[in-house]
Structures are given as structure tokens and as C-alpha cells.
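What follows draws every value from the coordinates through simple rules; no lab data is involved. Note that the structure is predicted; figures quoted are calculated from it, not measured. Cβ atoms are built from the backbone, for glycine too; each structure is taken alone.
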Structure I
Amino acid sequence: MSGTSYSTNCPNCKKEMQSYTDWKPIDLTIHTCYKCGFYIRNEVCFMTLDELNEDRLNVLEIDKPLKELPKQNKSCLY
């Protein structure tokens, strides 16, 4: 990967935690505190048809629901 590792302070225990950031294929940042177990990780997944339609309505105000999911390339779930 092309990312960068660095240390930052843990918001839970205030001690040093390890962090990693990358931008390929999408922006990604991971934080892991090996002192107290606190961590932040990106979740890579797809919405269900119901979730997608609900968000389209509530967030984008698109009131015409999709009848089927658009093509979802599951190979991008690494």
C-alpha cells in the first residue's frame, strides 16, 4: 500500500496509539490503541435495497424508490 503510519493520542486512555492512512483505492484511516483496545476502522459494505431507498428518500429527498439494486461489484470489498 501507499499509506502512511503515524502515532496519535488515544481519545480513551490518552496514551499513544497507532494510526494508518491511505488514499487508494479510497480514503482510509485506521486507528488502533494497543494500550486500551480502542480502535476505529472503516467499514466496506453495500446497503440493502430497503436501506438505499430509505436513505435516498430521507437524505436526498428522492421519493421514487428503486425496484432493484444497482450492480454492486463485491470484488471491491477487500
Structure II
Amino acid sequence: MAKLPKLKIRGLGWDVSEGIRDFEQAKYLPFGQNVIILVEGNAIKSYEDLIRLASQNPHRDKEFLEVKFLELLRGG
């Protein structure tokens, strides 16, 4: 497998510290919790989804992928 890019984390409404992370650290992102994880504008639901996205054009040759967290608001 080709070298995977680093992740540029930007927390929006979620308790995740911002910064640059190695790709392997994505295993510990809050998948399945009350948050939408956007990577380069694509909603990602699992670490495996992230690997697939990072392996495809145009993302596979990037040095960084931008990751954003959007908290799900629940009300009623």
C-alpha cells in the first residue's frame, strides 16, 4: 500500500485537539458517536472508509487530508 497522508484535524464542536496526526492515529477518532467526521468534504463512518478515501484519486498523492468534526445536534 502506498504511503498514507497525515491528517490535519480541525475540531468543530467536538472535544478533539486540533493539529497534525499520523494516519494510523485515525483508528481512535470518534466513529459512531454523536459526530459527523468529514474528510476532504466526505462523511466518513469508519477507519476502513478513511483508508479507502485516502487510497483513491485525487487524495492518494496528498501530503495531508483535512478532517473536520461536526457535532450532531439532537432536540425535540
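Taking volume of the Cα convex hull per residue in Å³ from the coordinates of each of I, II, which one would give 85?
Details: I: 134; II: 85.
Answer by label: II.
I have 27, 69, 5 for P(r) over Cα pairs in 10 Å bins from 0, in percent, for residues 9-48 alone, calculated from one of the structures I, II. Which structure is it? It would help to have the intermediate numbers written out before the result.
On the way: I: 29, 42, 25, 5; II: 27, 69, 5.
Of the structures listed, the value fits II.
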Structure responsible for 43, with relative contact order in percent (Cα under 8 Å, 6 or more apart) calculated and labels I, II on offer: II
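As an exercise: distance in nm of label points 7 Å out along Cα→Cβ at positions 17 and 65, calculated from one structure in I, II, equals 3.8. Which structure is it?
Values: I: 3.8; II: 2.2.
So the calculation was done on I.
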